[in-house]
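Engineer: As structure tokens, here come the structures.
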Structure I
């Protein structure tokens with residue numbers, strides 16, 4: 001399944017790999033990859049594959065789930081599809097409190113002790129996902145874990161999730177993607193060294209020129 005999802009993401013250009021013309025993230029990090037899983041919503045075939053895979057992963061990893069919560073904003077639509085497939089209630093967590101009305105952070109009914117799985121589109125360092133988990137726990141909801149479409153497989157994310165005592169799972173990942181990209185001739189063999197080096201320490205931009213020959 002990871003390989004199929006990776007191929008679909010590449011096919012619809014939801015993921016771009018540019019090891020020789022890196023992207024610049026908001027944090028300033030130079031990255032050979034850019035991921036925009038919002039695009040999956042515009043491609044029904046790909047979308048259906050992804051939502052079914054997410055639902056299967058939720059049931060496999062967290063069989064006691066009672067409630068689906070999405071992350072704002074990219075995870076909301078995916079959470080809605082997954083909750084429909086699993087016939088479970090759904091809500092989402094805002095990035096910040098509303099500045100009017102009830103000033104909610106959580107949209108949807110808060111059910112104390114409900115067993116929740118959070119649906120995320122992308123895990124990079126894990127910080128934003130864990131913030132959602134903490135908000136739900138502060139409101140006495142029992143977060144079982146996070147399920148996402150894609151992860152960059154960064155060590156930082158593993159550390160952040162472990163520190164927050166939160167399990168997570170994904171339906172595809174960076175390592176799988178670059179292998180499939182090579183098979184599809186999306187990248188060349190010589191690009192692999194750069195792509196693997198970047199993942200070791202994204203804040204170290206020496207990978208950009210290190211493997212130029």
Structure II
């Protein structure tokens with residue numbers, strides 16, 4: 001009976017079941033222990049079914065990671081303060097980037113290189129895959145409306161600076177961001193770059 005039910009799954013229902021199984025395998029086995037056979041067995045399907053959709057375990061792991069991120073979006077409400085909202089954004093980013101997820105990315109590097117790909121390519125693929133609002137742009141838009149920042153200073157590099165620094169810190173330490181690291185990124189690096197010249201931001 002179970003095989004009959006599994007056989008009737010199609011489309012997104014089947015893909016979701018496979019990606020859920022892949023994520024469960026990644027959590028339990030890590031990337032080195034991930035196999036298409038193991039995922040197929042857990043999902044109650046066959047390896048050829050997986051291979052038609054994801055031709056390699058890097059492709060499958062990337063898709064499973066993207067689904068996990070989509071299911072755990074970072075949302076930052078209007079707190080009335082750019083500083084508070086950026087701090088909350090970095091904290092929630094850090095909480096979502098658990099050590100096992102960081103290890104997953106590092107463990108994938110060799111396979112990505114063998115496929116003539118890179119972590120940058122993987123990140124670009126994830127960004128294209130995840131239909132999540134750009135939280136930073138929403139936060140900055142609110143701050144501009146409140147007159148907290150100078151819009152002319154928001155170059156693409158500056159806009160990405162807080163999250164880039166946060167990712168670097170997490171990847172280098174394999175630890176969640178400390179409150180002090182978040183304070184330094186926001187108060188000592190980002191806010192001085194975007195605040196109007198005549199505005200002084202105190203801690």
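FYI, it's all coordinate maths here, none of it is from the lab. Keep in mind it's a predicted model, so treat the numbers as computed, not measured. Cβ atoms are built from the backbone, for glycine too; each structure is taken alone.
Engineer: Please compute mean count of other Cβ atoms within 10 Å over residues 50-57 for structures I, II and give me the label with the greatest value.
Structural biologist: Result for mean count of other Cβ atoms within 10 Å over residues 50-57 over I, II: largest is I.
Engineer: Tell me which structure, out of I, II, gives -12000 once helix-only ellipticity at 222 nm (-39500 (n - 2.57) for each DSSP H run of 4 or more, over all residues; to 500) is calculated.
Structural biologist: Only structure I yields this read-out.
Engineer: As an exercise: distance in nm of label points 7 Å out along Cα→Cβ at positions 138 and 170, calculated from one structure in I, II, equals 2.6. Which structure is it?
Structural biologist: I
Engineer: Can you spot which of I, II the value 8, 30, 29, 19, 11, 4, 1, 0 was calculated from, given it is P(r) over Cα pairs in 10 Å bins from 0, in percent?
Structural biologist: That value comes from structure II.
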